[in-house]
Structure 1
Amino acid sequence: MELDKSRADQVAKKFVSRIALFPLTKVYFVSLCYPGTERMNLSECEKYFGYCSMLALRTGNHYAGFIVD
């Protein structure tokens, strides 16, 4: 589980690096994001949640992304 500000690039980089670190095991990854600055785009972060979910399915892993207010 990772706790981050809602930055899409940060979400994607951390997920990809974690699945790369453990290529032979199934990874269960949760991104829990909290509001950052006003300039951080929540819809872009949600879009990257979808990208990570698709990548997880293709690699046999599991991904969930959440934004808390």
Structure 2
Amino acid sequence: MTDRRLLTIGIVGSIIAAICCFTPVLVIGLSALGLAGLIGGLDFVLFPALLFFLGLTGYALWRRRSP
């Protein structure tokens, strides 16, 4: 996997996870679909996903700087 693609995946994943974590977009969407019962467990999935993608972004930036 190229450094550019790894960085792109990390940044896009971080943005999507951050939008779902810190705004009610996912809560409104799940409620509209009648899946409001799933809202209680979102933090157990979204925060680790956000940390993973931020780590992936950091790794891609570190790999890009290394000769």
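Quick check on the output: 44 is relative contact order in percent (Cα under 8 Å, 6 or more apart), derived from one of 1, 2. Which one produced it? Derived from 1, not from the others.
Quick check on the output: -25500 is helix-only ellipticity at 222 nm (-39500 (n - 2.57) for each DSSP H run of 4 or more, over all residues; to 500), derived from one of 1, 2. Which one produced it? Source structure for this number: 2. Each of structures 1, 2 was scored by mean count of other Cβ atoms within 10 Å over residues 4-11; the highest score is held by 1. Source structure of the calculated read-out (Rg/Rh (Cα atoms, Kirkwood Rh), 0.97) within 1, 2: 1.
Only the coordinates and a few stated rules stand behind these numbers; no lab work does. Treat the numbers as computed from the prediction; the structure is a model and nothing was measured. Cβ atoms are built from the backbone, for glycine too; each structure is taken alone.
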